[in-house]
Each structure stands twice: as structure tokens, then as C-alpha cells.
Structure 1
Amino acid sequence: MSGLSFNEVMSGSVAGAITLHAAIAIDDIDAFLADPNHRGDLTAVIDWLPFGTGMTGTGVFELFKPTADPKLKLMVYACRFEHEGSSYYFDGAKRVRSHSIFHLWSDTTTLYTNIHAGADAGGKIVGSGALKLGVPQLAKMMLTFKTYPAGSSGFKTLMAFGGFFLAQLWDSYVRRPLS
């Protein structure tokens, strides 16, 4: 069993300036690839202007999660966090649609986000907007990829993840399902 981790930082506006510092962990690459939702763990630090900085949360990351629409897959970033004793839920998704390759960058770098009052996505929306991953942040993210445990086949793990990622992009932007 080998896994990988990486960090991603996205910023934008959700009823005020917001930055998500996401640490993604995929403990078992084989199980991740076999899971239809391609789920990993998310540990987040959220800096949100209305509340302050350094709010932490844990939740889920899902990569190319299928939806009822065969032309839409989601990259999900969701976690519960607290502020002044109250629970909130960060619910974000990048929308990967089967359409022109010219949309690939915006689709895979724009995180549409709602922040809900309460411990899950069923609570009242208290903020809505979008975060972006810029080119400098993408370059920094690429340098954070690590495989574990030590002694595992790190190259094989990275190739499995990268191959999956590229195959999903190919299916969405080049092959494009007709249904």
C-alpha cells in the first residue's frame, strides 16, 4: 500500500476575501483509483476575512467524482470548521465539463464555493463565491507531491496518480462523451 500527498492554495472572494490552504492525502493509491468517487482526505486551513485567519478543518477531497450528468465530473473540497464556537461547512467543487479544451484551465482551477452555517452542506449559506488556483500556485503545488511510506515505489505511485489525472482530462476535453 502506497499513498501520496500534496498541498494546494486557492484564493478568491466568498462574501469577503478567502484563502484555502488544502493538504490532500491519499493513503492507498490503488483503493483511490478503484473508488468511483476517488476519495482522499482533506486537511484545511481557511483564512476568511469576515472571520479571521487560521481556522482548521478536516474533510474530504474527491477527484473527478461522477455526477448524474455524464458530461460533468467534480473535484470536491469539503470540510467542517469552527469559528467562535459555531460550526461551519466549506463546500467547494471544481466543475470539469465535457466541452472544448479551451475551458480546461478555468474548469480545473476555479473552485465554486459555498460556506454553510452548521456542520454540513444542509445549513444556511452564509457565503458564496469562487476561489482560483493561479499559475504560481500551481507551480508551488507541483513541488509538494510526496509519496509514502518510505521505501514504497514512489515513482509508480506518482505515475498511477498522474496517469489517472491525465486520462480524466483526456476523456473530458478530447474524447468528450456524447450522451
Structure 2
Amino acid sequence: MTIDGFAAGPNGENDWAFVSGPDEAGFQKIIDLAASSDTLLAGRKLAQGFMDHWQKAAESPQDSPQKIFGQLVVNMRKIVFTRSGAAISATNAEVENRDLATVVQELKSQPGRDIIVYGGIEFARSLISLNLIDEYYIIVNPVAIGQGLGIFQEQKVMKLESSMSFKNSKVLNKYLPV
């Protein structure tokens, strides 16, 4: 997220997310969060490109943090929510088009580890508006873009549980709904 509260530019751009460069400790935290999860939720618009990217990273001949994260993504159960019923071709991926709140509540009631969400914006908005998020991990990037797309469409009161800054000036804040 930008410091002015946007998750993407006006047309969905996310090039601003990389201007401060990589940070090993920050990416390790992303790996740790993925390792604590066994299910990934995504919206259809983001899913195929996201999964293809991390499949390629997982298959890389070179060992790297990106390969580790890619392997975690590939190996976990992935549920792609779509109203169109479009097929998704990815390892361990399934398509879901039933009521979002019902499905997420069913998933939460199943045994297992955490569920992690990798949006898109409209999908994240839906989860947030239905109060289906238990923990928000928001990476604040040291850039303002002036206008764009946000994930919050209504007031949400939260409690800051932790904050971690990284060498590349990004900050990871963990919030809990109040």
C-alpha cells in the first residue's frame, strides 16, 4: 500500500511497489507468513498471472528466496473466486463461485493452518466489507501516488498489533479488527 492509502494506481498499476528496491528481511517475513498458511485465496483477475509467476519461480534452477516462496505458493491449496466460473490452470488450484462469506466461513471452520489472501483489489474489498479478515498485514511503501485504487470502502477501526520496518523504508504493519 502507498503512504497515501492506495493498493494500486488508477488503472491497477503496481510499478510503484518496487521503487524502494528489495529487502531480504522483508521478503523473509513474506515467506514466513506463507509458510504459516496452507490455503491461499485469490480473485480471478489476479490469480492466473500470480500463480504462473510463482510456478516459474518455484521451478528456477537457482536457489533463492523467490524460489522458496514460489514453492510454498505452488504446494498450498489455492482457491480462486470467480463469478464467471472461468477455469484456472495451476497446481493445487480450485475454482469457487459460491457465496463468498459462506465459503470463507466453511474454510475457517476446517482444521489446518492459516488462510492467506493475495487479492486483487475487488476481491480484497469484498472480503473486507464482509468482515472476513481476521488479521491485516499491510506493507506500507515509501511512495505516494496521488490517486489510485484502495481496498477500504468504508470505515474500519483496527488495533495495531505490531510494526516492523525494513532497510528499504517499507513498513509491515499488523492490524486486528476491533
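Derivation of every value follows stated rules applied to the coordinates shown; laboratory data play no part. Just so you know, these numbers come straight off a predicted model, no measurement behind them. Cβ atoms are built from the backbone, for glycine too; each structure is taken alone.
Quick check: 0.95 is what I get for FRET efficiency 1/(1 + (r/R0)^6) of positions 117 and 165 (r between Cβ atoms, R0 = 41 Å, to 0.05), calculated from one of 1, 2. Which structure matches? All intermediate terms of the calculation are to be shown ahead of the outcome.
On the way: 1: 0.75; 2: 0.95.
Working through the options, I get structure 2.
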(request) Could you tell me which structure in 1, 2 was used to calculate helix-only ellipticity at 222 nm (-39500 (n - 2.57) for each DSSP H run of 4 or more, over all residues; to 500) as -10000? (result) 2
(request) Taking mean count of other Cβ atoms within 10 Å over residues 21-28 as the quantity of interest, name the structure among 1, 2 where it is greatest. (result) 1
(request) Taking 2.8 as the value of distance in nm of label points 7 Å out along Cα→Cβ at positions 45 and 149 derived from one of the structures shown (1, 2), identify that structure. (result) 1
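If distance in nm of label points 7 Å out along Cα→Cβ at positions 101 and 157 is computed to be 3.2, which of 1, 2 is the source? Show your work: numbers first, answer last.
Working: 1: 3.2; 2: 2.1.
Label of the originating structure: 1.
Quick one: relative contact order in percent (Cα under 8 Å, 6 or more apart) came out at 30 when computed from one of 1, 2, so which one is it?
Details: 1: 23; 2: 30.
The read-out comes from structure 2.
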